[in-house]
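Participant: I've put the structures underneath this note.
What follows is calculated from the coordinates using simple rules that are stated; it is not laboratory data. Remember, predicted model here, so these are calculated numbers, not experimental data. Cβ atoms are built from the backbone, for glycine too; each structure is taken alone.
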Structure 1
Amino acid sequence: MLQDIVEAVPLANYCLQLRFEDGATGIVDVAKCVSFTGVFAPLRDRAQFDAVEVNAELGTVCWPCGADLDPDVLYSLVTHSPVPSLGDSSS
């Protein structure tokens, strides 16, 4: 089952404290997930990184620069569960 992010708090060292709609919470090290190039390049600036928001329509985190992250991957990182595949009909 896919879970939307309902809260995101920026932390030190390019980490995010995330809360999902099912109550799962955890910290994700964004620096380990993406290289700060391309659309993610502005996030090297802490002020830009700290401007993270939850987009309720997409159910994930996004930034004013247009960057966003896949909520399924983030959920997998927080819960230590496998990322659902595109063909997985149980999600």
Structure 2
Amino acid sequence: MSLHEVYKALADPTRREILSMLQKHSMPAGKISAAFQLTGATVSHHLSILKQAGLVSEERRGKQIIYQLDTSVLDEVLRWIINLKGDAE
């Protein structure tokens, strides 16, 4: 995970919406696709970028791949930002 990959992933509104959906519960790509007027390939591309950034993980359940939010990278980014800010007072 690099900050560049995380920021790139978070820069896109569709990917941010996918993360919001996955915050509520894990789901397969088909259910994610159904929420957008995008092709399956486009949603797959978005999921790939989110996985590369470490924001999403996947688990195979039978024939389906279930995607879930992984907040560990967000925790690292927030710690970095808090440390960067330091004591403002």
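Participant: Upon calculation of relative contact order in percent (Cα under 8 Å, 6 or more apart) from the atomic coordinates, which of the structures 1, 2 produces 27? Don't skip to the answer; put the middle values down first.
Facilitator: Working: 1: 27; 2: 31.
Label of the source structure: 1.
Participant: Moving on to the next point. If you rank structures 1, 2 by distance in nm of label points 7 Å out along Cα→Cβ at positions 12 and 76, which sits at the top with the largest value?
Facilitator: On the way: 1: 3.0; 2: 2.1.
Going through 1, 2 one by one, distance in nm of label points 7 Å out along Cα→Cβ at positions 12 and 76 peaks for structure 1.
Participant: Let me ask you something else. Of the structures labelled 1, 2, one was used to calculate helix-only ellipticity at 222 nm (-39500 (n - 2.57) for each DSSP H run of 4 or more, over all residues; to 500), giving -18500. Name it. All intermediate terms of the calculation are to be shown ahead of the outcome.
Facilitator: Working: 1: -4000; 2: -18500.
Attributed to the structure labelled 2.
Participant: When P(r) over Cα pairs in 10 Å bins from 0, in percent is computed for each of 1, 2, which one produces 17, 47, 25, 9, 3, 0?
Facilitator: Working: 1: 17, 52, 27, 4; 2: 17, 47, 25, 9, 3, 0.
Answer by label: 2.
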